[in-house]
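As structure tokens, here come the structures.
Any read-out appearing in this document is the output of simple, stated calculations on the displayed coordinates, not a laboratory observation. Fair warning: this is a prediction, and the values are worked out from it, not measured in the lab. Cβ atoms are built from the backbone, for glycine too; each structure is taken alone.
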Structure I
Amino acid sequence: MEKNNFVKFLDDKFLISERGGSIKGEFFGGLTTFLTISYIIFVNPAVLSLTGMDKGALVTVTCVATAIGSFLGGILGNVPISLAPGVGLNAFFTFTLVKGNGIPWQDALGVVFFSGVFYLILAICGVREKIINSIPQQLSTAATVGIGLFLSLIGLKSMGVIEANPETLVKIAPITLPVALSFAGLFLMYILDMKKVRGGVLISIIVISIIGMFLGEVDVPEKLLSSPPSMTPLLFKLNIFGVLKVSLLGSIFSFMFIDLFDSLSVLMFTYKEVQFRNEEERKKGLGRMLLADCSSTIIGALLGTSTVTTYGESIAGIKVGAKTGLASIFTGLFFLLALFIAPIVEAIPVFAVSPALVIVGIFMFRNISQLDLSTMKESIPAFMTIIFMPMTHSIAIGLSIGFISYIIINVACADFKKISLTMWVIGALSVVNLLI
């Protein structure tokens, strides 16, 4: 009887029957989403540990932050969409903020924290919608494409495929055994994705790591399971007040804009697959999910990870039957169970993980088909946004130059109606970002 009451409570709370779902469907949907995005357990520690952050602690932080983000998304938004540290944003954190600008990772966490705080303020004050409406779709799409190229560049460099060259900027690197294995992993990911195999990225990481162990390129872990590593080396280690300076404002707003646009595009896409009672419920749900997104970013920074954002891969769980936020709760629980495989995660080599960055880059680059490149007026700002991200190794600079280009082009064409007041403010901030 108690079990029936509990099932009824879940059904009423998450509107499972009303949306034509079942608890079984939510469970397997949540499991599928977990398998699809679980590569982040390997990728996030591998990328962020390059800043000097403790890799073991990062494993725990990644799992806990993903669980909390998924719980928030499931409870607040009641949609089967999970949240986890974003791959593009952790690369921005590592290669632009810490390695590029030379700031400590503690300060970089402070930047992420304030990006979440400002995002939250915008959400509460209703300014979020004005910003979203003021940014041309052409530029937000170009930003996605540019980030895809940036990620691919980082992935190829981490794979050991390319290296620096003073004359041509980059060149092909010598093909060593780790590089060959990394290439094999990349093409295995390609094949598994084309075959629509769930969790293809994770499967490739594991297969290449095992092959690397047999070939002596990877140390075999002494044990497979253990207690979760302590989060103490990262927990609350962010520098909050030390980052409140003009030189970091550009980075703070870049994190905020990227998270905002990325989350909105993912939610608009995945929300088409969720059954809502009416349009009003859909709009409220979207607002609550964006609230869950910025709250997860703040919590993630406090725990010790880069921006936590919504994952488009959640569509995999939706396709197998997930219809409500209960699926996200299940996904979060699976990530908590994954806390006990830290020895395996720490043994995974960079050459097995790096191809995942290239794969994600390809997924993002595919958005180029949505760009209107029929006229120079539309093409120039989009091209400038895209090309400057990988060429300057900075998402922030690419965004800034894209915004400035858009304003200059429209001013030159006397098309002032396309430049809103908000856009002028964003343009001014972009100029400041470049000058400092």
Structure II
Amino acid sequence: MDVLEWLAAALGDEAVAAGVLTVDDAELEAARTDKSGWIADGRPLAVVKATTVAHVQAALLAASEFRVPVVPRGAGTGLAGGANGTDGAIVISVAGMNRILEISVEDELAVVEPGVINADLNAALEPFGLWFAPDPASKAISTVGGNIATNAGGLLCAKYGVTREAVLALDVVLADGRLIKTGHRTVKGVTGFDLTALFVGSEGTLGVIVGATVRVLPVPPGTATTIGALFPDVRSAASASAAVTASRLRPAVMELLDGPSLTAIAAFLGEQTILDAFGATGGGSYLLVQFDGLSSAADAAAAAEVIRDAGGTVRVSADAEEGERLLAIRRAFHPALEATGEVLIEDVSVPRSKMPEMFAAIESISERYGIPIPTVAHAGDGNLHPNFVFSGTDVPPKVWDAAGDLFRTAIELGGTLTGEHGVGVLKRRWLADELGPDSYDLQVKLKSVFDPMGILNPGKVFG
């Protein structure tokens, strides 16, 4: 009996008949790639389209029995090649595990399966006056399980935190098929090591997340107030954003678009759209700041003064529709670049005070390699997304050389080579540079405790 026969028997005739186990060419091909554009070599052995925890356990039992690699996968919206089905692997898709099991208004939490779409969870929470704070740009298509696997961030995390701060407890299937539960439903809990936090951001290398208890928050009261500020260059805009943070103000959103970004968005949406929203189409950089809560107007007024003092031309609005238009333009950044070619979307973070230096480095690297690098930043937390647009299916070596310089610069400035996208395959060559040999060795050994046979997402993160 081979692994597929063993797996089919473990899943049962009913599950197999329902298509839970598939070797369809189209399904296997789709599982080889993600939104990064990276395509894994070879061909996965099969895709298990799990709809229950038992399906995941059966797949991992089969993989353990035959020492076959396993690749956990959600919606396939990752940007680092972390969930791409590799040659000879069983891909476990949890996208079909998409039920919201509980919403507790009293305890301000929700219990969900990993395939729940981020935006769908918020739609379900809205009638209760609650929301799930993690806000990745892909929230309309990405899953909560994927958010957890990569510790996703987004536009709102400077004030509300990244995904790790929103996860209270997890259900995880280990490499040998055992189901464990970590964490608590309580706000406090310090019994044992914090395995919940360990699994958040582990990119499927320690176990397969099959359930999550997440913290939800009351919708902020009052009307949001939005600031749009135009600057002559990106470094002055970055300095202004750092000044806002240093003034002890905490905007819900603070996004920075450089000149090449604005040019690409204007070409995609039309100059008039930019003019209507920004009040201008020129300028070297645009800083978007939004405050929420009852003090939003006063906070925005104080921030506007800080931004003016830093050289920005400021526009302030409490109009909800205008605020949404500005956010929609920011979210159009990636589609705008994708309309011009293939895109390598990168992700570095630096201390907020170092953003002007990081932007200066990006400009220098762009000039040195002769490559445009449109960059958008979550300026509220120092997370920058330099983007490389190229032709063809493979990233040119020159682009990787430029990206390597970006990563090393971020680390030298006290930052990290990934703020929210994860390491996956695309950044694993630089991981040891950031961690150092001792920390890297400890992390490899830690993975072996959870995955002694090395079957969980092999080749990802640690190579």
Structure III
Amino acid sequence: MTDKLWGGRFTQKAAQWVDQFGASIGFDQQMAQEDLEGSLAHVAMLGQQGIIPAADAATITAGLHQLQTKLAAGELHFTVANEDIHLNMEKLLTDLIGPVAGKLHTARSRNDQVATDFHLWLKHRLPELLTALTDLQTVLVEKAEAHAGTLMPGYTHLQHAQPITYGHYLMAYFEMFQRDYERFSFNQRHTDMLPLGAAALAGTTFPIDREFVAAQLGFDSLYHNSLDAVSDRDFALEFLSNAAILMQHLSRLAEELILWCTYEFNYIEMADSFATGSSIMPQKKNADFAELTRGKTGRVYGALMGLLTTMKSLPLAYNKDMQEDKEPVFDAYTTVLGSVHIFTGMLESLTVHAQKMHDATVNDFSNATELADYLATKGVPFRQAHAIVGELVLKGLQTHTALQDMPLADLQAAAPQIEADVYAELAPEAAVNRRTSLGGTAVANVQREVSRAKAIIADR
């Protein structure tokens, strides 16, 4: 017989390197607190239901509290020989209070135990991520309000398209992060489910009270199928999917910030505290933290694809493959939370070169659509107006003359419907403020959206 807690029917010991390969204690010790919380709720139920004597339940409870104290003090030491956090804790409890510790495992399996620990781990941490997203959105709203009227070029295909405001641009990311917030909020619903009581896969013959355990641990609901309870990792996949989408949003923002703090754009400047220098070029100021977040996006994508692949063909119920579920979630959580914090600080502290942004909208022909729309209001079919303005843009490019600088006679030669009032509409400020349709870039719209965003945040 081996010395494993599960080793009664085994006659041979595994080599140390085999134990090392199969052990998960190297990473699942991150769930040590959750494992103890789950055990405390479980033993309270065992005692209440008379499944084990009240005196034994009290002894086990006292031992678990001692382990919590030791864990907080950094005095617990885990070993590969005991494989995972569950068997390590059982061994530590046995060393502390003796064989009565073995009664703790009555009516449960490591299968529902690990699922419970994992649910608790994520349940405890999602609120922190939601708070971090709120902080990021708050900064975006504050900056959008301050720059509701700061003009800048809007881009499609990374080419100047139409003038917008920097505030409008920032509010686009507020909306992206709002959807992220809502996705993680919904993720809480599927995380807030108790698997404990499913045992290995089929439930248990003991008269357990799962509702009592759920209340003890603060779970809102329970799994209603024991097979599903021990085999479900949808809540982890949802988290990784949400994390991947959030990182995609951060990466897009990172890409623009990296471009905009280059010499060629010079729309913004990163604070020194969110930039680094070069070991050889003294003049360099690199947007390394934005670049690093852009790079870490692939790491989170990999975590999602890894767990999807792990789960894609597993028969019900539990399989050892599922030991691979926790590392990607642990790593992704750390990566995402850190990235959100970085962007909150980075956006809070960066300098906006408002005049540089404005100047980029003056002679870039991004008011061409204004002229086409002007002609359309004069009765010219838009397709014809588009062609007329296209020819004027070509002439302007050839003569280095912006549309607003062309003599009225030249404009009227292309389209006699053009009158002197056209020049007021070709100014970038006019182009922005005429776009008053819901969701448009007009300053008044941005201000309304800022108020709406503040109300969304205040309701949390």
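Key figures
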| item | result |
| --- | --- |
| Structure responsible for 4.2, with distance in nm of label points 7 Å out along Cα→Cβ at positions 102 and 414 calculated and labels I, II, III on offer | II |
| Source structure (of I, II, III) for Rg and Dmax of the Cα atoms in Å, computed value 22.4, 73 | II |
| Structures I, II, III, by mean projected area of the Cα convex hull in nm², for residues 222-285 alone: label with the highest value | I |
| Among I, II, III, structure where P(r) over Cα pairs in 5 Å bins from 0, in percent, for residues 78-293 alone as derived comes to 1, 6, 10, 13, 12, 11, 9, 8, 7, 7, 6, 5, 3, 2, 0, 0 | III |
